[in-house]
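S.K.: Down below are the structures I want you to see.
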Structure 1
Amino acid sequence: MSTRAPIQRAIDYGDCSVSTSDVKFESGRLEEAKATVCITLYNYDNFILDALYSVFDQTLENLGLVVMDDCSTDFGLRRVERWMEEYAGRFTGARVVGHHVNRGLGLARNGAIAQAESEFVMILDADNELYPRCVERLVSGIDGTDFAFAYCILERFGEESGLMGTLGWDPDLLRSENYIDAMALIRRDLWESLGGYTPMSINGWEDFDFWCKCAESGFRGQMVPEILARYRVHGSSMLRTETDKAGNNEGLRGYMMERHPWLSLLD
């Protein structure tokens, strides 16, 4: 007989937490997009253009783009604005918004998705990249099905190489670790029904919490078994500079097991 705690909802997810932001740039009609890529940006001016060009090259035609700047202190926002002035016409709709103060990853993601009006949203951090067929393949993988989200195999690049995201959706695999990156296509109404991404005092596990909420609510994901995106490994990543620090990582494990008692996150 199994002694593992059942996967069940242990908390009230509440409404989506979204903070006030200003529109910095706007073009086209986001409501006419089939899917919208939502990029969160904080001090990645050396990577953001690579991310933007990878969105520009997507094969899906009816594509929207939203960039949420979480009060960057470098030149990232200005680079996005200049890029949009030249390339926004490729998109069904495009918008750049910015926070007045840094609010953290959860609120930044929620703020970006709140701007989107399409059925699907694709989550992309500013230091990562999509291969051209990524959004189109993920949309085709769940459009007309009861799957709530789709993800793909990711290629690590930069300081490491290899693959990640190779396992299909199985809530039991989440018990000990997060094995699905945030870089995924989700139905916008799924995001709303789960109360969005949970703001955390320590950034980095907002996507893990989101997948746990999916498991608890009975939503299913579809893994598209193709390498469709690239995950950058680098020393200035949030994972390296904040999430995986010894005290922070321990605090996150405790917080997650309190929110989701069926987890068993050991050292």
Structure 2
Amino acid sequence: MTLTQPPGPLSGRPGPSNYAIDGPKHKLLLTPLKRRVRGELGGEVVIDTEDAALLLETGLPPRLYVPLADVRAGTLQRTALTTHCPFKGDASYRTVTVGDGVAEDALWVYDDPLPAAAWLQGLAGVYLDRFDRWYDEDDEVAGFPDPYHRVDVRHTSRRVEVRARGELVATSDRALLLSETGLDNRFYLPREDVTATLHGPTATTSFCPYKGTASYWTLELADGTRLPDAAWSYEAPFPESAPAAGHVSFWGDDVEVSAKFL
């Protein structure tokens, strides 16, 4: 997201600068992912490569591309699906089948990419969620981080107050400020500073390649009203976000978070 989302230099709306980047308004940047990447389907490894790359594209999240030569032989079947990209060319699709595992249209290939994207020749884009699991080296992951994206967690002396439908549900003078590229700052409060009841975690989860897997919590107000998934936490965050462990953040239409310096 760093380079391709505002105000990044490859976005459609770059920030103020004293330079200009020549080229089309819609930009492509292929960045090598210099680690071993493996994808499993049906309990078997079908992708195993040390030459994966992330394609950064204006306005879009990074996409994983792998060499077709590093996809297990005999597992691919070309399908009738095709799509057109005005910046990359015409894409054909492949279904991956191994044992009882089938990932329909899980890979796309620019068989004859446009000259401006000729370096996509021999590579296949991947829908990560159509495979069973992925490994970044030997760590199982749900996605691959953009190397130009970062997360910073800082202690803050601001007093942070959280209200839900007008009711004060949390107050903290020892919150953490999590600053993430391309996103609004978020405050994370120690769970002990939440005065309302949190139920959960719920069945909802989400994955961030920079922070880890988020657990969600239902917030119960004094009158018994419950607001599902109004709070989230990272119970076992990745090392770069480790300070946020044991802390809770809040969001939603019914929630208002304010912060001021004492």
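A short reminder: the numbers here are calculations on the coordinates, not readings from a lab. This is a predicted model, so every value here is computed, not measured. Cβ atoms are built from the backbone, for glycine too; each structure is taken alone.
S.K.: Looking just at percent of Cα pairs over 24 Å apart, which of the labels 1, 2 belongs to the structure with the highest value?
M.R.: By percent of Cα pairs over 24 Å apart, the leading structure of 1, 2 is 2.
S.K.: Given a value of 2.7 for distance in nm of label points 7 Å out along Cα→Cβ at positions 11 and 227, calculated from one of 1, 2, which structure does it belong to?
M.R.: Details: 1: 3.6; 2: 2.7.
Considering all the candidates, the number was obtained from 2.
S.K.: For structures 1, 2, calculate volume of the Cα convex hull per residue in Å³, for residues 67-178 alone and state which one comes out highest. Can you show the working numbers first?
M.R.: Working: 1: 161; 2: 237.
Result for volume of the Cα convex hull per residue in Å³, for residues 67-178 alone over 1, 2: largest is 2.
S.K.: Comparing distance in nm of label points 7 Å out along Cα→Cβ at positions 27 and 235 across 1, 2, which is largest? Mind dumping the intermediate values first?
M.R.: Values: 1: 3.6; 2: 4.1.
Evaluating distance in nm of label points 7 Å out along Cα→Cβ at positions 27 and 235 on every structure, the highest lands on 2.
S.K.: Given structures 1, 2, which gives the highest value for mean count of other Cβ atoms within 10 Å over residues 171-178?
M.R.: 2
S.K.: Quick check on the output: -0.70, -0.84, -1.24 is log10 I(q)/I(0) by the Debye sum over Cα atoms at q = 0.18, 0.20, 0.27 Å⁻¹, for residues 19-74 alone, derived from one of 1, 2. Which one produced it?
M.R.: Label of the originating structure: 1.
S.K.: While we're on this one: Of structures 1, 2, which gives 0 when helix-only ellipticity at 222 nm (-39500 (n - 2.57) for each DSSP H run of 4 or more, over all residues; to 500) is computed from the coordinates?
M.R.: The value was obtained from structure 2.
S.K.: Please compute relative contact order in percent (Cα under 8 Å, 6 or more apart) for structures 1, 2 and give me the label with the greatest value. Walk me through the numbers on the way to the answer.
M.R.: On the way: 1: 25; 2: 13.
Comparing 1, 2, the top value of relative contact order in percent (Cα under 8 Å, 6 or more apart) belongs to 1.
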